[in-house]
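Chemist: These are the structures, in structure tokens.
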Structure P
Amino acid sequence: MTTERIDRGGVGLRSERGPILLAVMLSIGLVAIDATILATAVPSVVEDLGGFTQFPWLFSIYLLAQAISVPIYGKLADLRGRKPIMLLGVGLFVLGSILCGFAWNMPALIAFRLIQGLGAGAIQPIGMTIVGDIYTVAERAKVQGYIASVWGISSFVGPTLGGVFSDYISWRWIFFVNIPLGLAAAWVLLRRFKENVTRQASHQIDYAGAILLAVGGSLLLLGLLEGGVMWDWDSPVSITILAAAVVLLSAFVLVERRAAEPILPLWVLSHRVLNSANSAALLIGVLMVGLATYVPLFAQGVLGTSALVAGFALAAMTLGWPIAASLAGRVYLRVGFRTTMLFGSVIVVLGAALLLTVNSGSSVLHLAAACFVIGLGLGFSASPGVVAAQSSVAWQTRGVVTGANMFARSVGSAVGVAAFGAVANGVVAARLGDAHADLEKVPGEVLAPAIHDVYYGAAAAAVLLVVAVAFMPNRITEHPVAGS
């Protein structure tokens, strides 16, 4: 095993890269499996703990905690090093998993899911930052495929484990299974990952910026996720939450202008590569949530498939993604980042167009094929965007940049939930006269046009993705990394 060292003006890193990559993949696997394993176990959880009306918060609170903590962890990783923040994330995720497994009622489970979300907020961006530190752009061409394969495998493993644990053992094991994976990842990181980070004598930590971002961002995501669901968009609650979010985030921008070491430096918003990569990430988040929410619903409610078949129709997207991601590296090394991402975004547009041809008389294979094509396009668009963003900055800001990219995708997911939910509910309300109808109980003849209009929204997002990646430079000057 080779040992490598880099030195960037006092900031160095020494790492046995194979085991470190395995630890990162195990850590990301925790988050990836968790994204799908709980959904299949919800009936068992509700039967045991009750709280049917509260169970959507199992997902919302997790997403909120994850999204808001990402940029904060990114900054801390730049200040303190990757290793302690990654270990903190794994530790919080495992702690949250243990507590979830012993939850005695739904409010307790929701509270413990928040702890899990705080752990997940560190794992994925810091894991990707570590990969960006220890591999060159050429090497990441192959490594990105490995990372993407974790999500592809998890899309099948998660629902399967969730079903097996719920039916034959106990739903609590969907959380306990995280313990050995988390401990293994932490052990390898402790033993093999050695950083030599030269720290300044003191740091002026931007506490005000962190608090404003956390609270303001939480309110924004809460308003987008629950608007039209928990309360009407034009209700006093919705207006108050969104207005407070705007005020706090505006204050955040003012604070960041004056902070010595801002949590999210404002130059990130004026950097050409980062603007293109983050805009693409936001739109990818919109597309992902549109598919994840409405493809299974269409398959079950309109095509009449089982939940398992509907899940596999969506899994076609997560099968296409790692295939494309593993090939994308070779492509962008030859033809450049912009060309590769444009190629991918055009494929997404073609997949979205194919999705628009799905109707109530289509087969589930037709639906799965559209998802597979979109997944291929996203694989060619998303992975090069992350690599380009990381390669355009130095070590000292790579954590912030990776965190900002992940945060953009999370915001996109929340925007997608709000926009697509408003579209679908609007069609249902117009046809049934019920603005609060449960989409899962809406007749297929009403559900079909509602979701079809959502697919028009996804097609629009795909076209905007083409525009976003068109501003990406084709070639990027790489900052020094491992082996340089």
Structure Q
Amino acid sequence: MASPAGSSRPPSVERLLSAVRPRLVGPREPAALLAVARAVIADERARLGSGAHGRHIDELALEVRARLDAFGGPGEPGLLTVINATGVILHTNLGRAPWPVAAIDAAVAAAASYSLLELDAGTGRRGPRFRVAEDHLVALTGAEDALIVNNNASAVALAVGLAGRKGVAVSRGELVEIGGGVRIPEIIRRAGARLIEVGTTNRTRADDFSEPLASGRAGLILRVHPSNFRQSGFVESPDPRALAALVRAHGALLVEDLGSGALLDTAAFGLPHEPTPADALAAGADLVTFSGDKLVGGPQAGLIVGRADLVARLRKDPLARATRPDKVLLAAIAATLGLYRAGLATTAIPVWRMVAAPLEALRARALAVAAQAGDMLADLAGPPPGPPGGNSPGISIEAVDLVATLGGGSLPGEGIPSAGLVLRGRSAQHVLARLRAGDQTAGAPAAGVPAVIARIDDGAVVMDLRTVDPAADPGLAAAIARALAG
């Protein structure tokens, strides 16, 4: 007999399971069903212990079914997608680069089926692991060969391992932290190599590497491009070609960690030139490492390009197996790199589409979103007696010029002219919290009212449209109206 509402004890597990089974559509594994039933009973026991009224067994059975249906379904809470209105294109806390549609499609196709990942279609035997992405890298950088691992920290650790029992020489000015508390000295030590510091924090010359190379203490020089920091004033760094010549004269290796690794010339977009992998190889680097999810604009990956003999050695290293990407990421990386070769980077890769967006187009969008948000706010709060555009008394939604940044450790201190919105008339912290919350249902934002990440500047909420996809403008307007109306 079912427990009546108001019971002081929850039903037994078996009684609850008996009530749940008739309500299920299709079979369920017994262990999964049992685990959820026990969890619901435990929650009910805690409710009763806090003085709450007991629920009828039918209500508990419906909760068990709802939890089972939610796991793995569209209602399952996961990573909440948001609109990035911060003006930081490669925002590390927001997942860095959004993927191109081609990369998403390739990833889905790879995940949904078997593939010729390591099978030769001609012979039917095991063949080389899927190499399309690496072939793209060779074509785009001029390298002899390429290797892909799961992130750039792994790529650096793998590359410096080529030093063997000899040391890895690094300028003191380049012993940086690359994010998440991970530091270059720690990567070198964890790779089993010995760190040799040369030069000073602000000035290091090629000659500073002469002694460790000549004495045989150093077998590899690691250059770390300052992609996430900047030094100015009384500073000096080694000339790349002079350093490469010195390394070759002593039979050592030169590895360059570019970090972001642009495959397009940033100077073409009004920014300072960011060294490319092709630049570093042309200057004499033996190997170059960089990220797949920064200026490349694709999935997280560590990309290694350079000499074929060295890449072959890395490919055989056990660490390469421990850090290799799976078929889904390989497919997505290949699709991303293919867009560069097709000449579609600035139109099909979101990062470069944001960088290349014309300022006048952003200004026009800002005016349109401000007007739309104002009209929505008027509908929520009633017609305002104030100026047109829906601004309520004391509340304003203003289109303004702003300055966006690349972020993600790319070209620090450099800005990109942009446009967006400034919201005033409500507590900035309150509005920011309302924007972040969106209108959430079962862990995902409801259609039309997405979660938005903005910033505060001079006491006002600021939204930069360079990092907002134009297709998201209506949702952004709805989010603004909702946040200001609350």
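Read the figures in this text as sums done on the coordinates, not as results from a lab. Everything numeric here is computed off the predicted structure, so don't read it as measured data. Cβ atoms are built from the backbone, for glycine too; each structure is taken alone.
Chemist: Here Rg and Dmax of the Cα atoms in Å has been calculated and equals 21.7, 68, so which of P, Q was it run on?
Modeler: P
Chemist: Related question: With distance in nm of label points 7 Å out along Cα→Cβ at positions 29 and 405 derived from the coordinates and found to be 2.3, which of P, Q does the value describe?
Modeler: Only structure P yields this read-out.
Chemist: Hey, another quick one. Computing distance in nm of label points 7 Å out along Cα→Cβ at positions 61 and 373 gives 5.0 for which of P, Q? All intermediate terms of the calculation are to be shown ahead of the outcome.
Modeler: Working: P: 4.2; Q: 5.0.
Working through the options, I get structure Q.
Chemist: Using FRET efficiency 1/(1 + (r/R0)^6) of positions 173 and 349 (r between Cβ atoms, R0 = 35 Å, to 0.05), single out the structure from P, Q with the greatest value.
Modeler: Largest one: structure Q.
Chemist: Further, regarding this structure: Which structure, out of P, Q, was helix-only ellipticity at 222 nm (-39500 (n - 2.57) for each DSSP H run of 4 or more, over all residues; to 500) derived from, given a value of -11500?
Modeler: Q
Chemist: Work out the source of 5.4 here, i.e. which of P, Q gives that when mean projected area of the Cα convex hull in nm², for residues 165-244 alone is computed.
Modeler: Answer for the origin of the read-out: Q.
Chemist: Let me ask you something else. For relative contact order in percent (Cα under 8 Å, 6 or more apart), which of P, Q scores largest?
Modeler: Greatest value across P, Q: structure P.
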